[in-house]
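A.B. asks: These are the structures, in structure tokens.
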Structure P
Amino acid sequence: MPYARSVAVSVYVAAGSRYEPTPAEAGLSHFLEHLCFKGTTRRPRALDISMEIDAVGGNLNAATNRELTVYYGKVTPEYLGHTIDIIGDLLSDSLLVDEEIERERGVILEELAAVEDSPPEHVGVLLDDALWPDQPHGRDIAGTDASVEAMPAEAIREYYHRQYVPNGTVVSLAGAVDPAEAVEMVRAAFGAWAPGTPSGWVPDRPGVMGSRLSVLQKDTEQVHLAIGMRGVDASDDDRYVLDLLSIIVGEGMSSRLFARLREELGLCYDIHSYMATLLDTGMFGVYAGVDPSNAVEAVREIGHELGRALAPVSEGELSRAKAVARSRTQLRLEDTRAVSALYGSQAILGLPMRTPEETLARSAAVTLADVERVARRVITQDRLQLAVVGPLEAAAFADVLQLGC
């Protein structure tokens, strides 16, 4: 990226909630990600790690997902080697001492409590559980109070040594960096790391479906609604079509859901659609936060708009959606972190290494017929599932969610 003034490094590890087969293991990957910042042999204190990255004016962080864990940093070019060395140290030589494990256990329990206190997040967890019941990818990535409280320290260390190995890791760099120099930096930081035999992820069970209606009664000012259905997986080219359909239906102020439920009916402040793709499954969903007195009407109206999406969209709507998708991609290309994430995530997941230009071409090639076909493939009455958090009983929503026309 010759125009860049920074360089980003993203190191992806084959570890995430889909690598946790049992409920007792829920949150293991996320727990470990926290602990990798708590000290290594060369940097025995968490403060040693943070002071080193702060001293060069960079940033260093990590995130756990269902199918990967990523450690990422962004610095000016002269500090790239040092940043790669820090990340390599975290991944290959973290101490994972009992004292830090117990301290971080409390931190993660507070993180879980924060989700409980955030109805928009909580309703998403409920919906995931309904979409993928009794499966790792249907659980909260951070686990549960019970799993985190009971997580044995030795299980965390064993998981670290099993999953955090070079043959389960991808290093992705982007920005103001010479490729040959970058290879030498990576070799210096990771070259002595011994390979292992990491476990694989748990496949989806496509025939399993949870409750059509999940309601958590809670004393909140709003009712938080999440409507979802199984979508397409990350290797399915229909994901480009579904992305455009989501933009038309519920992304942005000119989307159908926003125009109808907020601008015309005044039922809500926040309403949007979204999609997620995993290696062998996916979902398409709608979120809305509404006053309790408007909740049932909002569900009916969302159902109506989803039903309307089964009819052909207009050429203008599709053109606008393509412009939105194109601009999002092009704007991300200015960010070195986003570019390193684009290629690193594809590599760790074993997906085809497509350039942004190839992705844009596939999106641009979507036709009106494609949108109608994918809408009918994904949006069906028997696949709709509704999750609710708020001060209403389940009976209020019985048989309310119906596709309109």
Structure Q
Amino acid sequence: MHSKKVILCIGTLDSKGPELQYVKNLINGKENFRALVMDVGCLAEAYFDADITAEEVAAAAGTTIEEVRAISEAGPATRIMTAGARKKVQELYESGAFSGVLSIGGGTGSGIAAAVLQELPIGFPKFMLSSQKIVQAGIRKYVGTKDIVIMPSIADIAGLNRLTVDSLQKAVGAITGMMDTIIPESFEKPLVFMTMTGLSTGCGLAVKSILENKGFEVGVFHTIGVGGETFEELVKSYPVIGVIELGMNEIGNELFGGLASAGPHRLEAAGEIGIPQIITPGCIDILNFLGPETLPERYSDRTICYHNPQATLPRVNADELRLIASTISEKLNRARGKVKFLIPLRGFSSIDCEGNDFYDPVANNAFIDTLQDSLRKDIEILKIDANINDVEFSESVVNEFLKIL
């Protein structure tokens, strides 16, 4: 007889008790699954006895649930329960006590659960049913760099009615479906990580195709902020043999207040580890904003590309490109592994090309000149007379990448 797959169910049993009881019964009613309930509520007594009680969660944070409930402000109490829940879940995960996670919550419960789920590895099944608060607040802080699946409940998760029952049933179906579809596969090909954006996709897909035909496995990251954060994190934990950077716009976004910043440590992980790197100035000619209304007034006089309704892209000027070049050089100068820098002289993106208003070779040359002056002398700079998405450039990227492995 096969053992049942355990789903860790996280929620606040003082405010979402009937809903979590319903979820528990649904899971336990399935032939191959069993629910393990963790209570992270901090307001009142639990609706039913959890497998991991709020008392245990508070104790894991070094206090008691009575002390937590005595706190008059929700924020400090929530932080304590979050710390305890993270510790308890990590212990349970390391002991193999569960195989997937389902959280049910409103704003507070989802905040606690999100912090917990972000501690679990990529590929581990994790599903969050949340209130509309998550739509209002935005998804990025809830998922971070992890593959957390989120579904907003159309009606507030407050009682069992035809709307909430439908959401709860779908949530259980989703997590059990995710766990049923896990098929272990063996990946033995050498792994390459590559970044790109929509404006360097032509080059990226060509490079990916060539490398795959040569026996490599290629993981691609879309550099819109969280993509670069994820890339930097996973470089440290996956057996990556080399990286190719075709999306460097996050550097400028961090420096100049764009909405696609990956934080101050972008372009550092591979260098610290010593992984070979092919770097290009892919898409450094743009900053990323969402709808036109998100564009700051200071960029209103720039050449602007309205790439789609949620992508407003002002052109970066010469002075900004000089600072981007200095910042990139500072990071690459610390790299412990092999680095080559390939420059497409006919444009850094698909819109930075001859005949387009975005094309600005003078600004691009400001970047190139600063890079040459500030980059470590043993890092080779290769100039290719092509646009980044031309065949000549993508072939050069592959050829030079193979040389540094």
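A.B. asks: Looking just at relative contact order in percent (Cα under 8 Å, 6 or more apart), which of the labels P, Q belongs to the structure with the highest value?
C.D. replies: Working: P: 22; Q: 11.
With respect to relative contact order in percent (Cα under 8 Å, 6 or more apart), the highest-scoring structure among P, Q is P.
A.B. asks: Okay, next question. Which structure, out of P, Q, was distance in nm of label points 7 Å out along Cα→Cβ at positions 45 and 197 derived from, given a value of 5.7? Write down the numbers at each step before the final one.
C.D. replies: Values: P: 4.1; Q: 5.7.
Structure Q accounts for this read-out.
A.B. asks: For the read-out distance in nm of label points 7 Å out along Cα→Cβ at positions 173 and 317, a value of 5.5 was computed from one structure; give its label from P, Q. Don't jump to the answer; show the numbers that get you there.
C.D. replies: Numbers: P: 4.7; Q: 5.5.
Checking each candidate, the match is Q.
A.B. asks: Here's a follow-up. A value of 0.30 was computed for FRET efficiency 1/(1 + (r/R0)^6) of positions 157 and 389 (r between Cβ atoms, R0 = 41 Å, to 0.05); which of P, Q is the source structure?
C.D. replies: On the way: P: 0.70; Q: 0.30.
This figure was derived from Q.
A.B. asks: Matching task: 165 is the computed value of volume of the Cα convex hull per residue in Å³. Pick the structure from P, Q. Mind dumping the intermediate values first?
C.D. replies: On the way: P: 145; Q: 165.
Comparing all candidates, it corresponds to Q.
A.B. asks: Suppose distance in nm of label points 7 Å out along Cα→Cβ at positions 333 and 397 works out to 2.7; of P, Q, which structure was it derived from?
C.D. replies: Values: P: 4.1; Q: 2.7.
It traces back to Q.
Computed from the coordinates by the stated procedures, all read-outs in this text should not be read as laboratory data. Computed from a prediction, not measured in an experiment: that's the story for all the values here. Cβ atoms are built from the backbone, for glycine too; each structure is taken alone.
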